[in-house]
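What follows is a group of structures, each given as structure tokens.
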Structure I
């Protein structure tokens, strides 16, 4: 008899290439601003947005508003229509840049999202008000509970009224869709989905790590992705380069005991290319791939992978996973270990 693990693995793979083939055969879309990047479905209702999302964290890295404006304008020119953010990014600067340079000109043409990491309902409600003001809009296309860490974290936030505020925001039209993110452990996602089911509730979208290392260690792809697809969630992939640690860089979650020189540059040490890292994720049944770009060059490179997307075979996918397997976990995916 086929094991549940084998079934989920097969189902995920088949669904991935079924969706990929259907999407890849379609022509690029366009709107009143020009040609857009290819679109994928992001909501149960059938709404689509671009398969590439401009990450909000890196937007706030620059202290130069003119540079932020150049990146936003070029993203629009390149056909990006999905824009990520969070209230905590650079103390609100990332949202403020969007509010100055994105929404005044392009609000009706984009899918705009942000997140709240606060732990109680009162603070979450304040975050929503601050986000709407900073983003210069009266509604969000997506508002997410930011970074569920453990089952206890889920319980604590729900007991403190966080979910109630999100549901209220959707009812009031301040958030057209609501969702959540999780970085550390796929079991946290499964637990939250069970809690929602017990309450007769559903959210709309989940944002989580997906990359070539993931299948080999506490895998979101193997465990959380099939469950989300079964419930018809939109899935936004993040950390496709492990937040930069695949390039040997320290990130916020790198444990102090790990020396910088011990973090491997996965691409330099293997046969993989940077394009492969995104090609792998685009071959999964995800709605969009979110990546931060703090320079025009990085933005063009990211978009270029999607514009010239290479279709990967099952053998290609397996080869990439096997190549990345020795790097999974401690050194590269260290964000999975922060909360044990």
Structure II
């Protein structure tokens, strides 16, 4: 069986249980009910990958605390059949937390409490034995958020780990997922991202990432920018404008059918990434992988929260994918 390791942070997610703007409760903020769950870009990717391709071994690489939230989080990982051998437990830190606010079009904004989270110190737990274990994987995925979360002083050891994994034949996958507020400066983010681009075999950027980082506003321009790197696979996401891909020394463009019932865009890119990577690991061609990933993302954005109800998603899988 294939083994995919995903490196990043899972957080405690808070969201209004009934975000109905016309309800009497919404007119009284003190009476709003809050739903608590768990999410994070890399974790979301792991969930949708495993739910769609149950025969792939999916492992999360992160750190949590020993508090009740962290214990519940680990139980949640296990309920999704995500491997926890590389979920390290900090003696003194706890999991980060964030809340989601949605506007009338389903676009989201976030408030974070993560500056002292256990995941920031995950590299302190990754020793030579852990690296050797990760080297047995087929694929290692991380994001720009993964890079931003870890302490700046730990990035040197992170890149040393990536070099060892790459040398061991592990396929390195990177999604920029740029969030300006998480970086000290634009220059700091660019420096780290360009290291990631130089190491990755597969890149999964969005045009919006490049617009913010480099002022690049089209898929074709992102493709031209990436010519200086040695990607085997480049998947450029550009919303309703479609998906631009480079793979097998060929260029592809796939149109996307826009969803009319967009409820919450949280996890659109994450679900796409998970299903796409699972499909490629299973040997699906580019066209089929993009089709499946796009369908999954289109389903996810019709529901509230980062992680869709498991039963609903499984019904979708049966009807549309398998």
Computed 1.1 for distance in nm of label points 7 Å out along Cα→Cβ at positions 33 and 49 - originating structure among I, II: I
Among I, II, which structure scores highest (criterion: distance in nm of label points 7 Å out along Cα→Cβ at positions 185 and 305): II
At a computed 2.8 (distance in nm of label points 7 Å out along Cα→Cβ at positions 73 and 281), which of I, II: I
Which entry (I, II) yields the derived value 21.6 for mean count of other Cβ atoms within 10 Å over residues 113-120: I
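Computed from the coordinates by the stated procedures, all read-outs in this text should not be read as laboratory data. Bear in mind that the values here come from a model prediction, so they are computed numbers and not experimental data. Cβ atoms are built from the backbone, for glycine too; each structure is taken alone.
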